[in-house]
Structure formats: C-alpha cells, structure tokens
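Each structure below appears as structure tokens.
Only the coordinates and a few stated rules stand behind these numbers; no lab work does. Everything numeric here is computed off the predicted structure, so don't read it as measured data.
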Structure I
C-alpha cells in the first residue's frame with residue numbers, strides 16, 4: 001500500500017465518522033494528507049474566517065490550537081486504527097471513540113502568515129491508556145508557526 005488512502009477499511013471508518021464531523025473540522029476545512037499510519041498530516045488554506053488579527057491578517061491563535069489538537073487526536077486515531085484493522089466496524093468505532101484530549105500545550109512561535117498551512121503529528125509514546133503526541137504547524141514557506149505536545153486517551 002502506498003498510503004492510508006489505499007486501504008478500503010480505512011476509507012470505510014473515515015466515511016462513518018465524516019457523518020458526525022464536528023463543526024470545528026468543517027470550519028477549518030482541512031484535508032487529510034497523512035502518508036502512513038504513523039504520521040498525521042493535515043493541510044488547510046488560509047481563509048478570511050480563520051484570521052485572528054485583521055491588521056496583519058494572521059491566523060487566529062484558537063485556530064492554531066484547534067488544528068494542533070485535531071492533529072494530535074488524528075495521530076492517535078491512525079495508530080489505533082492500524083492495530084484494530086480487521087475487526088468489525090462496530091468494534092472499531094467503539095475503540096476509536098475512546099480517543100480524547102487529556103492535556104495540550106501549544107507554543108506559538110511565529111505569526112500565522114501564509115497561503116496554506118500543514119499540521120503534522122507523530123507519537124512520542126503510547127501506553128495502554130494514554131498516548132503522547134508531538135504536533136507542528138508550518139506555513140507554505142515551511143516556517144514553523146507553532147508546536148505542541150498533547151496527551152490523549154487511547155483506550
């Protein structure tokens with residue numbers, strides 16, 4: 001397989017959850033570009049409704065925090081899914097819905113300027129119940145805008 005998108009089982013569970021997509025996901029409007037089950041990658045375009053500082057036209061800090069949190073959860077989702085592949089959909093859904101944010105730390109490093117942004121995440125550690133993820137947000141010039149670390153329940 002070349003990517004997570006080549007896996008029909010992955011597509012089925014993503015379609016299931018897309019029916020219940022949280023409003024913030026649609027608000028940001030990101031696309032999943034994750035290359036494999038070990039690395040999350042979400043991309044989104046700068047839009048008027050994401051601007052926090054109207055004078056400098058920079059990304060809102062809440063949007064930065066939200067996308068990094070979403071990326072952290074998605075990182076755990078990818079890893080967890082890779083371990084439960086082959087189970088019936090209802091059992092997969094039960095395990096995936098146990099993922100939740102415990103703690104989140106964000107360091108804002110540069111103003112959020114760019115035509116688009118890419119948020120990436122990878123696992124630092126995963127135990128039986130808790131996963132720790134490192135997330136980064138880069139702009140279209142590959143400048144590091146923000147970095148974060150999150151702890152997530154992983155059931």
Structure II
C-alpha cells in the first residue's frame with residue numbers, strides 16, 4: 001500500500017488576475033488563462049460571477065464501486081446562476097495536458113445554494129466571471145492513476 005499522506009513544499013509564484021466574458025465556458029477559460037501564462041501547477045484563489053446554467057457532479061451511493069460511492073450522472077441546472085466561489089487545483093496529466101480539479105458553490109434565482117465538482121464543460125459565463133490563480137514554484141501537481149483508489153488523483157511532486 002502506498003503512503004496515504006503525500007506533500008511537497010514550494011513557494012508561491014506569479015498571480016494572474018482574469019476576467020471571462022459572456023459565453024466563455026468556465027473550465028475552458030480557466031485552462032486558457034493557465035496556458036497563456038505558463039501555469040501548470042497552482043491554485044484558484046478566487047472566482048465569482050454569473051453563469052448561464054451549470055453542470056456539476058456530486059457524490060452518490062454506488063454499491064458496486066470500491067468505496068461504495070462515487071460521482072454519478074451530471075446535474076444540469078438552467079440559468080441564470082450566481083457563481084459564489086470556485087476552489088481547486090491547477091494540475092496536469094502525465095502526458096502534459098492541463099487537468100484542473102475544481103469545485104464550486106452557486107446559487108439559483110431564489111438564492112438556494114448548491115455545489116459540487118465542476119464538469120469539464122457546460123458552465124458558460126452569463127455576464128462576467130472574475131478571479132485569480134496563483135502558480136506554485138517548486139511543486140508539480142501531477143494527476144496520476146492511484147492503485148488504492150483506482151482513480152486519477154493528485155500527486156504533489
């Protein structure tokens with residue numbers, strides 16, 4: 001069994017402040033910002049705005065899975081949606097492709113809040129999405145297959 005606690009120390013690098021305009025997909029826009037500024041490993045510090053609907057995943061009971069739970073089918077909500085917070089890691093796969101792991105909290109037109117794991121597509125900006133990303137220096141956030149969980153997970157190196 002591999003070590004269940006993994007960590008790597010580094011320093012904060014540059015911080016990039018961004019704005020995504022109407023119609024830009026949130027994951028696509030965040031990925032583009034990272035690519036344009038050479039960020040392969042980092043953290044999303046802040047991200048707020050509005051979405052024209054959203055698509056997310058939440059944990060569900062999956063009796064046949066290794067842990068008895070996992071992500072089910074995507075949840076799709078029609079907009080307008082207020083984007084209250086995005087948190088997560090900017091990571092990359094072993095083949096070098098960016099693979100951010102992001103979760104978010106949103107509210108609907110009545111102020112009901114909900115959140116979950118951000119889907120890779122289906123979260124288009126309504127008016128604006130504004131935020132910042134900070135790069136890690138001396139730490140690589142690689143997402144690799146983990147034998148214990150049988151999933152692709154963060155490996156700080």
Structure III
C-alpha cells in the first residue's frame with residue numbers, strides 16, 4: 001500500500017504541479033504581449049488559457065499533499081525535519097499561488113479587457129507593474145516547489161542511503 005500511495009503522490013505532483021509551474025511562468029510574458037495589443041485575439045486567448053490551466057491544476061494539486069500525508073503516515077516520518085520543512089514550504093507555495101498568483105492573473109486579465117475599451121496606453125503602465133510583481137511571485141512559487149522536490153529526493157537523515 002505504501003508503494004501505491006508513494007506512486008500516486010509522485011504522479012499527482014508531476015501531473016498537477018508541473019503544469020501550474022509552467023503555465024504560471026508563461027503567463028507574465030504572454031500577458032505583457034496581450035496588454036501591448038489587447039486587440040490581438042490569439043494573445044488574449046493564450047492568457048486566458050494559461051490562467052485556466054493554473055486554476056484547474058491548482059485545484060487538482062490538492063491531491064499532492066493528501067497523498068503525501070498518507071505516505072508519510074505509512075512510513076512513520078511525520079516528525080522528520082525534512083518532511084516538516086517540506087510541509088511548510090508546500091503550504092507557502094500554495095498560499096503564494098492561491099493568495100497572490102491567481103488573483104494577480106485575474107487582475108491582469110481584467111486590465112487587458114479594460115485596455116480594449118479604454119485604449120492600451122491607459123492601462124499599460126499599471127499593468128506592466130503588476131506583471132513584474134506577478135513574475136517575481138511566480139519565481140518564488142517555483143523555487144518553493146523546486147526546494148520541496150529536492151527535499152523529497154535527498155531526505156536529510158533518511159535511512160534509505162539516498
């Protein structure tokens with residue numbers, strides 16, 4: 001059962017977290033292009049798609065810690081420092097995604113729609129500032145997940161010899 005849960009945990013991480021990190025990283029430059037030319041339908045469609053990928057896979061990503069806790073319980077590793085650190089970093093990544101990345105993406109989409117009505121110059125400066133902030137927060141989000149991944153592989157103090 002432990003092997004099944006571990007496989008489910010790893011697959012959930014690959015399938016759910018991977019697309020979010022890629023789509024979130026692609027969103028700022030794509031949004032910058034869409035904000036520069038809000039009348040460009042492919043650019044707007046791309047921004048909408050990337051935001052939707054982030055939203056949907058963020059929801060699916062809830063399964064990652066669920067399976068993770070199940071595996072940790074079966075392995076009696078709940079108090080291990082590497083696991084506690086991973087849990088804290090995962091919570092920070094989830095908070096960054098839900099509390100900052102997704103809302104900023106929504107705001108940028110709204111800015112693009114406003115730019116269509118008011119003209120691109122009216123919204124461009126404010127939109128660019130938000131895009132820069134979003135890019136930085138997305139970078140932190142990705143670094144948090146990379147750190148969790150390294151901790152899961154290295155597992156300091158592990159008895160597996162890894």
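Numbers at a glance
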{"read-out": "Computed -2000 for helix-only ellipticity at 222 nm (-39500 (n - 2.57) for each DSSP H run of 4 or more, over all residues; to 500) - originating structure among I, II, III", "value": "II"}
{"read-out": "Structure with the greatest value (metric relative contact order in percent (Cα under 8 Å, 6 or more apart), set I, II, III)", "value": "II"}
